[in-house]
1. Any idea which of I, II, III comes out highest on distance in nm of label points 7 Å out along Cα→Cβ at positions 37 and 69?
2. The value -21000 for helix-only ellipticity at 222 nm (-39500 (n - 2.57) for each DSSP H run of 4 or more, over all residues; to 500) was derived from one model only; which of I, II, III is it?
3. Looking at structures I, II, III, which one was Cα extents along the principal axes in Å, for residues 53-116 alone calculated from, given that it came out as 40, 25, 18?
Structure I
Amino acid sequence: MHDANCIFCRIIQGQIPCYKLYEDDRVLAFLDVGPLSRGHSLVIPKAHAVTLDQLSDEDAMACAKVLPRLSRALIKATGAPGWNVLQNNGPVAGQAVGHVHFHLIPRQDGDGLGYRWPAGKLDAADAKALVEKITQAL
């Protein structure tokens with residue numbers, strides 16, 4: 001379940017080196033080579049899936065299990081008072097590599113990264129329609 005053209009699959013297979021932080025049968029975590037901050041790390045499933053909706057429940061749970069553990073280690077190692085967990089799906093959402101991955105980005109006061117967006121308002125009629133469509137899709 002690998003894609004020969006995927007850089008993360010090639011890292012998993014050992015064809016490209018990485019700064020490995022954690023590995024088990026389903027998950028690999030390593031330092032991002034283009035970090036937004038010191039300690040910026042990636043958690044990836046070993047099974048190739050482009051977006052989160054394509055990932056098996058088992059691989060999603062395996063990634064979720066690693067995120068708190070790696071977060072604690074990053075906090076301890078970097079002294080960061082906060083961090084972002086970021087996961088993008090599709091180019092329009094900022095996904096640059098077509099393999100599911102979770103960013104753990106340690107944050108410091110004044111780091112200049114920012115992370116804000118203008119909040120909208122939820123229309124009650126639209127909310128009811130969305131709830132119906134989403135719950136039917138589940």
Structure II
Amino acid sequence: MAGLSREAPTPTEILLHQKSRVLEIAFSDGKRFRLPCEFLRVYSPSAEVRGHGPGQEVLQVGKKDVEITELDPVGAYAVRPVFSDGHGTGIYSWDYFYTLGVNQDEMWRRYLQRIDEAGASREPQPSAAPPQRPKCK
């Protein structure tokens with residue numbers, strides 16, 4: 001993946017498109033990226049997704065319809081999205097957003113390959129039906 005220099009670009013605009021479930025982010029170097037919520041969710045920088053070291057990554061499945069419900073600033077260097085599946089522990093720095101944007105095609109291809117190899121699906125799984133209560137007579 002492409003790395004960043006000390007003079008990494010900073011965001012000049014961040015737009016959350018709810019209907020298309022895309023976060024659009026423009027940078028000071030003129031680059032603009034459209035990052036789907038699903039892509040951001042499956043590549044969350046949180047330990048819950050990345051693990052605590054190489055090889056400990058947890059494959060995220062069933063996230064096709066995930067949305068960002070909140071976007072909270074973290075200082076002047078990052079934001080913390082809260083996703084509709086309840087995930088909200090990833091802090092996305094400007095550098096990380098830029099890296100995601102520059103490498104989006106390759107990262108997405110790799111994600112789809114991992115999903116396929118695992119025999120998993122991007123489609124959300126139906127939630128289990130609540131247990132039935134016995135009927136009173």
Structure III
Amino acid sequence: MSQDALALENQLCFAIYSASHAFTKFYKPLLAELDVTYPQYLVLLYLWQTPEARVTEICSAMGLDTGTLSPLLKRLEKTGYIRRERSAEDERQVVIRLTSAGQSKRPVAERILMEIGKAAGCSVDELTTMRESLKRLKTSLAAA
């Protein structure tokens with residue numbers, strides 16, 4: 001193995017790590033308008049598609065455990081964007097419902113998405129290809 005193979009700039013994992021940091025930095029001022037963190041924003045993205053979901057469903061979609069997700073949901077509830085309620089069918093389950101205040105923030109997220117698209121400097125097709133490649137990579141790594 002050549003020394004160049006071990007160079008930091010040649011590592012896929014570092015490229016993904018660096019891109020993740022760049023995304024987080026870019027998102028921070030955009031998310032200030034919503035008064036949410038990036039993980040809270042991801043929950044809102046999920047709930048804009050599924051306005052009512054069990055905590056376990058959100059955990060599964062986001063790849064988080066309930067210990068990580070629960071405090072995040074409590075903070076979103078304080079903002080008034082969601083309601084947490086015990087399921088009538090099974091009180092062990094907590095159901096998350098998007099409130100009208102949470103739903104009203106969707107246009108802000110649409111503007112954020114447009115800003116990300118502009119900043120990425122890629123076509124929609126290129127972004128789609130990257131996203132699908134990263135999904136395949138995640139699936140392969142999870143299975144390994």
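1. Largest value of distance in nm of label points 7 Å out along Cα→Cβ at positions 37 and 69: I.
2. Value -21000 for helix-only ellipticity at 222 nm (-39500 (n - 2.57) for each DSSP H run of 4 or more, over all residues; to 500) corresponds to III out of I, II, III.
3. The read-out comes from structure III.
Since every read-out is calculated from the coordinates, none of them should be taken as a lab result. Keep in mind that what you see is a predicted model, and the values were worked out from it rather than measured. Cβ atoms are built from the backbone, for glycine too; each structure is taken alone.
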